[in-house]
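S.K.: Multiple structures follow.
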Structure 1
Amino acid sequence: MTAIVEAIAHTPPWVWPLFLLMLWLGARNLATRERPLAPMFVLPAIVLILGLVTLATSSADLTLVIPAFVVSLAIGAAIGWNLVPGNVVPVRERGRVVVPGSVAPLLVVIAVLILRYAMGYIYGRWPELRRDPALTLEFGATGALLAGIVWGRMLRFVQIYRRPSPAGRPGRT
């Protein structure tokens, strides 16, 4: 219990507003709503940047880490693509889509927060582990998988928005 209190007490103050922003972005996806496509790229961009920061701040040999990152990103994208339900409705006249509520983005955000917090704690407590290629591989691949999930969802929304409407079923106006 003391280690948890110590970790929280030594958390930089800027982390808490970032956690709240990320949770808010994830929680907004719980309800069905009509959304413009452009702002939907914010969460995937943040998650991908955090994954890339993991690679950039490591002093380990990245020979295996970068390919694992790319493969994990692709696997995550396939998972995310398949998490999008079939009842997403494009509203092309307004450049929007009606997105059914989903817990998936919130779960990804929680996983990212846990991953980043664990990384900060481990690297803060044992800085020499920044050179550990196995740990860098694990953190990098996990971050890439999570980034891939939100990017896969986003790319599926774009694909649904751009595909032609079936006869008799135009997008909403």
Structure 2
Amino acid sequence: MRLRLECQQALQENQKRFIGEMMLKEGSTAPAFKTTDADGQSVSLKDFRGQRVVLYFYPKDDTPGCTKEACSFRDSFADFQKADIKVLGISTDNEASHQKFTKKFKLPFTLLTDVDHSIADKYETYGQKKFMGRTYMGVHRKTFLIDQKGKIKRIFEKVKPDEHAREVLEAFNS
């Protein structure tokens, strides 16, 4: 297990060096992607050109922090609609998991699949994590605000799940 983790880390480091240290930052063009939503429908970032988008990465459906974050967006969803902001949540869970999560918590926004973490890699949200003394690879909680032209307006590196929707709305309105 440890050797596998070390190999994954080495591969990620080499990919970053090979690509030229992408290092996303505010003002960068948001990386393009194509995936599916909870219903199996094809979704790509270019589908939202001309709209403001919240793209929030979260570790796993139906876990305490992820549920708080999703419900925060759910509870503020009318405000996002009024402001014409599209909310997209994304994790490495599959379509069936997203369907169950959406139904259980009545989530009104789109959840996207990233089972191979290829999108998380592009957005630099996949990497080494530690929890209860265990080290593993996974998705870090991170949010990107993307403007109508596909540029990253803001990156939230540190997210407080239950307060996040409010701070995202404030950031888009500033």
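Just so it is clear, none of the values below were taken in a lab; they were calculated from the coordinates. Everything numeric in this text was worked out from a predicted model, so none of it was measured. Cβ atoms are built from the backbone, for glycine too; each structure is taken alone.
S.K.: If FRET efficiency 1/(1 + (r/R0)^6) of positions 94 and 150 (r between Cβ atoms, R0 = 30 Å, to 0.05) is calculated from each of 1, 2, which structure is the one that comes out at 0.65?
M.R.: 2
S.K.: Further question: Once Kirkwood radius over Cα pairs in Å, for residues 54-141 alone is calculated for every structure in 1, 2, which label goes with the largest value?
M.R.: Once Kirkwood radius over Cα pairs in Å, for residues 54-141 alone is worked out for each structure, 1 has the highest.
S.K.: In addition: Quick check on the output: 38 is relative contact order in percent (Cα under 8 Å, 6 or more apart), derived from one of 1, 2. Which one produced it?
M.R.: That value comes from structure 1.
S.K.: Also, quick follow-up: Out of 1, 2, choose the structure whose coordinates give mean count of other Cβ atoms within 10 Å over residues 46-53 equal to 18.8 when calculated.
M.R.: 1
S.K.: Where does the value 0.8 come from, among 1, 2, when distance in nm of label points 7 Å out along Cα→Cβ at positions 30 and 86 is the thing being computed?
M.R.: For distance in nm of label points 7 Å out along Cα→Cβ at positions 30 and 86, the value 0.8 is produced by structure 2.
S.K.: Looking at structures 1, 2, which one was helix-only ellipticity at 222 nm (-39500 (n - 2.57) for each DSSP H run of 4 or more, over all residues; to 500) calculated from, given that it came out as -21000?
M.R.: Computed on structure 1.
S.K.: Here's something else I'd like to know. Tell me which of 1, 2 gives 15.8, 50 when you compute Rg and Dmax of the Cα atoms in Å.
M.R.: Value 15.8, 50 for Rg and Dmax of the Cα atoms in Å corresponds to 2 out of 1, 2.
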